[in-house]
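*Asks:* Several structures are given next for inspection.
Rule-based calculations on the coordinates, nothing more; no lab input. Computed from a predicted model, the values in this text were never measured in an experiment. Cβ atoms are built from the backbone, for glycine too; each structure is taken alone.
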Structure P
Amino acid sequence: MRTRSSARTSPAIAPPTHRTGAFVAVAVALFCIQVDFFALNLAIPGITRDLDVTASAAQWTLSAYMLAIGCCFIVGGRLGDVYGRRPSLLCGVALFTAGSVVCALAPGLGLLVGGRLVQGVGAGVVMPVSVSVISNAFPDETRARALGAVFGIANIGTALGPFVGGGFTEGPGWRWIFWLLAPLSAVSLLIAVRHVPDSRDPAAPRQFDLPGCFALMGALAALTIAVERGSAWGWDNGRTLALFGVAAVLGYAFVVRERRVRHSLVDLNLFRNIPYVLVTGMGSVCNMGYGVTVFVATLYLQGVRGLSPLMAGIVFLAPALVVALTGPLGARLAPYLPGEVVMALAGAVAGSGMIVFSLVTAWWLYILVFAWCTLGLGLGWTFSSVATQEVVSPTRAGEASGVVLTALVTLGAVALAAAAAAIAAMTPEQPPAHAYDAILVVGGVVILLGSLTTMGVRHRLASLGKVPSLSPRAR
């Protein structure tokens, strides 16, 4: 098992000008992706109306994006490690920019879904490669702060996403979401062309495991479609069950392939790195909680409270701004606490916040507890990308980041599908608000159990001398 001391092999560090340029390019790109990710949910009614399609058909604008982005994280991260992070980042940002323009101009649903697929592929490459670009451009002593600041700026996009989506949908129209993203991502591309330094895994020959890539993407695609459409088709429907079966078979084939192939897409030894597994698991649980909490809050605000999409977006501003602060907060904590401990603390805050969130109704207290809840949830899923870079080699940073992001997004989609199914099952028997509260309580308990498990495993590893103790540290 790798420890922190053995995992770090610092690459050549970029000069200050290129570090600044790389930081700005990556931050702007991730900002655009986060806005895009959270804005379109509130634009579905506008798309349905303007394109004269059903809500179920319009939902494919979200499903297509989730499908593409979830399938490309690991592949995109490893492409950067093998062929170079700079060309991978440039290709990803260019695809996202082109997809944004296609979406803005799309005359019908088919082209809009196609543009969303292109956006998703671009975002799926940009996100893991961005982490590895920063990890390899900055020295050890400033790497965590740089990553934290990048995610802080990206999370401003998380904060503005619902507001932008609701505001544009009620104002000039949903197409302006994409007209905002296209020039911003183009600026990121221009800065990246000039300043982002190149880096790659020097031990990796320029060979790519295509059979493993196809098996992985096929498994993730089948799983994503089954989860995204299962509630509409029915969980016992033949199509849903067939897709789950395809996902299982291709997933097994991928694992067998990676065990045997000389130059693997994913080094399975990564999962013997217990700190990495703890951080990835806790980050996934927090992201699941974040997605469910935002989903439940959206239903509550518009269905129970009767707010418009714009007003619901305004309510989301304060909690989402707290999420934006979690990137810098994680960077502040990183020099003093191991990543697993930060993740466990985030889970404790998040889990307790979700439980209390189910109990409040007064507006001022609702928004306050919402912010408390998102502080823990946001710190959990944001810091996971920072913490994993502390326990793996920078040469395979893209691969490690891709695995984390795949786990976050895939399990987040599973959690949303489970929450939607549970709400549908409970609402005939009880008011919707009671179903929402029950979902929040269950989610909070699961996250608290994850936090306790993380600390328990880490304590055991520390007693065996496999990870540092919890004595105060500073780099």
Structure Q
Amino acid sequence: MPQQKALIIGAGIAGIATSIRLVLKGYRVEVFEANTYPGGKLTSFEQDGYRFDAGPSLFTMPQYVDELFKLAGKDPRAHFNYQKLETVCQYFYEDGTSLTAYAEEDQLAKSVADATSEPENSIRRFLQYSKRIYDVTNHVFLEKSLHRLRTYFNLKTSLSVLRLFQIDALRTMNNANQSFFKDKRMVQFFNRYATYNGSNPYRAPATLNVIPHLEQHYGAWFPQGGMQAITDSLVSLAESLGVKFHYQSPVEEILLKGRRAVGVQVNGEIMKGDILVSNMDVWFTYKKLLSNQQKLHPRKILQQERSSSALIFYWGIKKSFPKLDLHNIFFSADYREEFSQIWQQKTIGNDPTVYVNISSKYKQDDAPEGQENWFVMINVPANSGQDWDVLIEEARQNIISKLSRLLKEDVAALITCESILDPRSIEGKTSSYQGSLYGTSSNNRFAAFLRHANRSNKVKNLYFCGGSVHPGGGIPLALLSAKIVSEWV
């Protein structure tokens, strides 16, 4: 029997991981990427002596990267290394409070008790609650397809289904967090985790309170070489196994024979394949690559609310700030109002929460000596036609004003170079519809069940991976989507 061929559309992190898993299953695998580089959002660039990771900056659950090397019979440490962060994040509040979020639970609890009115035990209780949600959801929502009958005949899954009442899906994150904490600063601290998948804590189900456990229990890490090293190491692994990557090769159409995917058209050329996997945003997969097949479009899914997007300023800063760490958060004074502006008003308020990532804290050659590379991000609405040029200029001034006030330093005078990424350019560079970072939002208690499946139920041999489909956005879930696809194949 001739070797079967798998074609993968897009070299995002999920597409790369899928290529590795499928080549190990015996497929000949080719990956077609529109850009000149792999990684999708997980890439980097250099400017004026500074190196910036362009997209995801938080690395959790590294075991999912290691697993790919182990499947190939290779020692992960010979190809990819990382170090655990003792400090996960530094938090700064408008009232002058500063809080160090340590990786070790007892240290975190003491830090919270010292900085706020919350006793140490309140943190421990919350993290136990977060762990319980993970124990229930892990086998159902993360590691298996929700859209496959055999999933529900698995013993672990069956046991989890019997405990679904424990996942706290009927309350919002904010309501649940208010029941655990009296101090509004800690409610805001844990509400922030909704932004990890582009959602609104005042609408999203409390099930998302699973995220603190993922970060606290499994740790936050820094890859040796920066976030770009994740992409580089996995592409190198894939190529060593025989995967072929084609860059500057945008797929123009998915070719069907009846209701079976049989190939793709790339730069006017037809490429035949036995199975197709799309790592492109599911919205564009249908609207662009299957544009002539309206009857095959899952209309309800394509009409779902999109996740939030981001506005990122990449700044070279001609000074070092000892009080800052790799991850830093400068909270807004009114969190509810900030999310109202993003989700209801579809705009950016005057006091956004600002995230500052400084990889040169751990990789010193990312900036000239005595200087820092700042990745400065705020959450913003998906692009629906706003005047982004005006919004960006206003946001820039508000961010600089906020950081200057809280750091007691004129930040504007320290900026030596600047690049900007906004929802329009996110869509253009990564084919993420409306610039949304995580596909659809999770502002619905049934969101996990409403995400697009990892296989088409209308087109045979067509599969989907990446942040716009099950189980969701972010590096760990994108890697799990690849695992689900390979098991389904």
Structure R
Amino acid sequence: MNRLDYDLCSVQEARILVENGCEAQHQLAMFSQRELDDIVEAMANAVYPHAKELAEMSVQETGLGNRKDKYVKDIFASKYLCQRMKSMKVVGIIEEDEEKKTVDIGIPVGVIVALPPCTSPVSTTIYNTLIAIKSGNAIIFSPHPRAQHTIAETLCIMMEAGKKAGLPDGAVEFLRMVTLSGTREMIGHKDTSLVLNTSVPRLLPVVHQSGKPAIYGGPGNGPAFIEQTADIRQAVRDIIFSRTFDNGIISAAEQSIVAEACIADAVREELKKQGAYFLNEEEAHRIGAALFHRDGRPNLECVGRTAVEIAEQYNIPVPANTTVLISEQNYVDPCNPYAKEKLCPILAFYVEKDWRNACEKCIELLCNEGRGNMLVIHSKDKEIIREFALKKPVSRILVNTPATVGGMGATTNLFPSFTLGIGAAGGTTTSDNVSPLNLINIRKVGYGVRTVNDMVHNLECNNTPVGAAANEADSPQHMAELVETIIAELAKQGFHGGTD
């Protein structure tokens, strides 16, 4: 089969999958929350025992990260996520206020197209599937080409278990003939309601061109600020754990350390005690030149490798127990590789004279590539923590915790998520840790609790407005007259509902 035929077959497959998904979703829309929960539990229980083998398969196929940490992520996505979602009401009546006479009804958005990454293919696929079915949606995957077999195996396990529990055929599916043409067809199909893109930036232009609503868990360039009141030893431990977790391929991981000048030497010493290697100027230049290609794409020879592997690859002798490579930097520049997101255990190190300057440095770093993602602060000073929380252009501020596991909700009470929304600042629709509630529309029901005449009476009696009327047209008397005019006009047309 030549390339053109393969592309055409991929496009045709994409159309069939979305159309079948639409039919399946119509069936799912009739399911109760309990029925959906039973399917979710069945799928989670089926994939959980395979977490270790899927983690190994992921590393073998992609060459990224390490088995141990992927196993942790896979368990988190199957076991913990399922438990956390169990009591959530997402479809049907999700909230009712008897006093205010309002009802919120959760309505599935429809067919979701999911674009999982090669960096966390198993955990992201499990998570996407569970939150989609929990919220009554069909979900169709376009597997990342570099993790195609791993994603397919994960989905096959879950699909089989789901069907035994009552999941309609076509409600969870994936593209077998993966091409850009097929993926573009899925995204732009008239029956696709939402695109869920988890850290696949190369497909962003396709998503934007389609005009479809999209949730994007994008790149991060999050700094970690160590303030002078911090527990330095614990802060360094958290940062190194996070930066080395799965060999640094998680976008949520810290990319830079910003330390106050008065504790900078103590931070450096603690970093060295915990296995950090500070690159000299020549070594930093050598590594920096290798991190990215000229077009800005990450160099896959560095992505997901250990610090020792990267150092050896570029002829830099480091101790065998080296955890991270660190380059001291002074300025943030778009052309500076150390001021960008680095998908490996490499950190930039900045020193600022006080917390206010550190605050500005963090903003510079975030605006360089990490707008909307997250920032970590290590501090015991509640006022400084509050200042950082109020002023940073991010969706998440993490306090005294590792960014990777804190951001995904393991060491914090944030919702357990593998898609961290980056909000309008990052060009997407939400800043949440994406949950089933982000995959529904909410239908509002409001009962009449007062007549139109009651409303007029309230306006007439309201002589003490919160803000003084800007002019006569804004006054309560004028508003009352306007309402009476409208009522009179409606009466002429035969409408008398809601009046005495």
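*Asks:* Please compute mean count of other Cβ atoms within 10 Å over residues 75-82 for structures P, Q, R and give me the label with the greatest value.
*Replies:* P
*Asks:* Say we calculate volume of the Cα convex hull per residue in Å³, for residues 291-378 alone for every structure; which of P, Q, R gives the highest result?
*Replies:* Going through P, Q, R one by one, volume of the Cα convex hull per residue in Å³, for residues 291-378 alone is largest in Q.
*Asks:* As an exercise: helix-only ellipticity at 222 nm (-39500 (n - 2.57) for each DSSP H run of 4 or more, over all residues; to 500), calculated from one structure in P, Q, R, equals -27000. Which structure is it?
*Replies:* P
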